[in-house]
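Chemist: Each structure below is given as structure tokens.
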Structure P
Amino acid sequence: MARSRSFTVPPDADGVRLDALLAEQGCYASRSAAVKAIETNRVFVNGTRESKKHPVCAGDTIVYEDLPSASRPPIEGEDIPLDIRYEDDKLIVLSKQTGLCVHPSPGHYGSTLCHALVHRYGREGLAHIQGDDRPGIVHRLDMETSGLLVCAKTEEAGNLLQDMIRRRTVDRRYLALVHGNIAHDTGMVDASVARGWSDRLRMVVTDRGNAREAITTFTVLERFEAMGKDNGFTLLECKLYTGRTHQIRVHMEYIGHCCVGDPLYSWGPDEAQLGLHKRQFLHSYSLGLTHPYTNEKIELTDGLPPDLAHAYELITPRSLGKSPDGARILEELKSAPAQSDLIQLS
């Protein structure tokens, strides 16, 4: 049975095409699915039917019908290990392992984080704000990006958490090892992104009309000297102010410092991948938020998982020194809990 859902267009989506917005917000699994919903009169903007190319405005109310896919069986629980860092009756914070897709998508219909959550909590114990094929999901990490992720147990909690992310009150920070030495100690990349035309798997920096605002700031933690065929490395702390697909990865490519090991964006030599196989050195290491019900401050730090810790150890002898922020953060990571080898999928 169809269910009506609604959301308010956030300020940073002003001017985005309706079909692109529905896909980006996770209302439908793809833009083509969003187009089909629009063309079959299942989507309304401020109570009016609009075309797929309609540019939405910040503050618009979008109402859409959430139809379960007839082509996909309901998600069944799978016994996949989860590293839970915080949990109550409203929300969960976990450390996602690399190799685990967050939700079903083309080519990855099984063995996702959603399947693991259903196994642990049951379908009725999770929010379904992004549809029945994405139970518990509030935001996402790329399949090969590890680290802290928030999930919701109730519909209300899911909507509150998603609104907090849109209002940028959830502090999300990542560790990224990139190619080359970045000269400035701090920086900001303010460059809109959209899906590439020729390669739909890649995101690109562009000023096309369907591009969406994307802002990433970074702080240099440590630099490493060049050796052999590589041009050195820089360890960064990156902070997200928006949450676009592949945002840090595409922004690092844009400024000429791709994430080490990135199978999609990196141009670095194979010898410089530090034992990382189809896995970028990108880890969601810090997450801070105010609990939407109790006002408790939740601040969690996730140590490097074994594969990234090993890669870091390999280049430690080449260190050119840590910045003050780097010395503090890397010292904190030593005492932070980290995933064990037992939970790694790849």
Structure Q
Amino acid sequence: MGTKETLLALLEENKGSYLSGQEIAGRLAVSRASVWKAVNSLRKAGYRIDAVPNKGYSLSPDTDILSVQGITRYLKPVCRDLVPEVRQQVDSTNLQLKRQASEGAPAGRVLIAASQTAGKGRLGRSFYSPSDTGVYMSLLLRPAALKPEQAVKITTMAAVAACEAIEELTEERAGIKWVNDVFMRGKKVSGILTEGSLGLESGHLDYVILGIGFNLYPPEAGFPEGVEAVAGAIFRHRIQDGKNRLAAAFLNHFMEIYRAYGEQGSLDYAEKYRDRSLVIGRKIRVLSQGDSRPALALDVDQDCRLLVQYEDGSRETLSSGEISIRFAEPPSEESAL
């Protein structure tokens, strides 16, 4: 890392406290002039660094800018093998990481962006990714012996981890609209897109790209037409270091679930997923190939598949697909099994 990056890491570790220029120079093994130049460079990048004579420099606690240094300070040991990278803008974190994966990048690469110009959603949709109000990330996984039909497990693990991260920071309940949308206060605040590459000889997934986007704050101009009816924000107001804290919290919770599943075959996350389901007992519409069928969502099983019952009494277990739901309608008692 250069002087700018090492200085940022030092200031992040001591956020809100003052470090003298002499102390910083000594700890970074650079000149006082180099410290001054690095401070100015960080200020130009948007960091609020206070300077007080005879006290030194301090990174303001109110700073809320994504950075590797800021995220790393909150990561737990379970994330020790992750290699995070932060960019202010990309076309799509999934696209960028897929390119790296196809070139042989190892598992654990994490690309986190403050905005996307071509964010990807499910079924070819775009994902609204404005600057300064969200966190958009993708994680490269190379799970051993995971079949394509099991890729939904990654999505559902991520949904649980997203809820847990949100609840950790807000102390508010988050819920899951099957299969990949996270809601708070009746609004969608996070979406997940899992993509994979199949190994032709093994029949297993060569790699999986887990993409997730969070709406942290309401956009200054509001959500655009077509999105405003369903989209919401996790925080009503800006919070201290919210972006770095949420990014790290998600990675902490996801890696705990993912490692427990890989090492112990733990399915604890499936019960957590079911407990946070927003669709069980509700009337929905199952969308498939341009068709829409009314149904009742009965349950979510251990594989996080959705059991539905159609109007003719027939039942189906959905492992993937799309549903629509009106959250204003109350749950039905018919869902009890």
Structure R
Amino acid sequence: MQQRVGIGFSGGPNATEIVDCIRLAEQLGYESAWVAEGHGGDQFAILSAAAGATSRIELGTNITSVFVRTVPTIAMAAMTVDQLSQGRFLLGVGSSHKVQVGPEHGVIYEKPLTRVRETVEAVRQLTSTGQLQYKGQTIAIEKFDLWFTPYRPRFPIYIAAVFPKMTALCGEVADGIILTRSTLETASNARQHIDAGARQAGRQSSNIAMTTLLPTAVADTMEEARDQIRPGLALYAGFFPRYNRLMAEHGFDGEANDIARAWADGDQEAAIRSVSDAMIDATSVAGTPGHCRERLEDYRQSGIDLPIISPFARGKTAKATFEVAIRACAPAH
């Protein structure tokens, strides 16, 4: 039986290199490839190129921010990739972060839970009917209609969630959840909130897929792999309050406080040094190829339907770093 695994990109390789990596992942049996946006390039353009270069692998966004694109723009971009890939597209949406949406895009960040809910509702209305009239608390569309026929009237929509309220929303309205930096306890905890949300909406929670993005580094030794993970973890726990809180709730409150303090002081090296081996081991896939494959299986056994490896690499060697991880973590047949 093939082991389920996905590959996620959040910058590092350029667009052409990401398409090359997705092609390699398809050849090696990966189930899906997911592209973030943030600072890493236009995700829908990259996925469109990947659609033309592949034939089997599913293609998703992880995630599309509900604040920096309008609902019709999100929906049409998603429908475009879905058509180009002949029904292999997965739309992953999320609220992004206040520290990004306002300062980086000049957009007001408010009522993120409501914004995500209304975006999912409105996207589904437009794709299923070809027309959109919507009046919500955060989204108001007087009238929008499609001038083309979508490949599918409905494609899967996943929601990125970290804490209980958004996780419960996944149970209410989504086809899947995208977790991140999970521990082996995360799946069982998240499933409780998904079940509660699904019950409230009269849905079957067993149909809601559970995925997680996992920082991944493959090296000859555990020490080398941990050192590859450390800068990315320091960035996320230092810059993003939500991920700092997540690390604290995972039991690393001391490290989380130290990282936040160092980051606020502008001392990124101190923040990196504050990332402990235990924090890396609990929330990442880091080690030799054999260890990484075992770790992915541990996540599957914990209740994660689809672990998504997410290497962190920048610069000229980024593509090579991704290729090493893709080859090492490829599913067994």
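All of the numbers you see were taken from the coordinates with simple rules; none came from a lab. Not measured: the values here are computed from a predicted model. Cβ atoms are built from the backbone, for glycine too; each structure is taken alone.
Chemist: Out of P, Q, R, which has the highest value for mean count of other Cβ atoms within 10 Å over residues 5-12?
Modeler: The structure with the largest value is R.
Chemist: Follow-up question, since we're still on this one. Starting from the value -9000: which structure in P, Q, R was helix-only ellipticity at 222 nm (-39500 (n - 2.57) for each DSSP H run of 4 or more, over all residues; to 500) calculated from?
Modeler: Q
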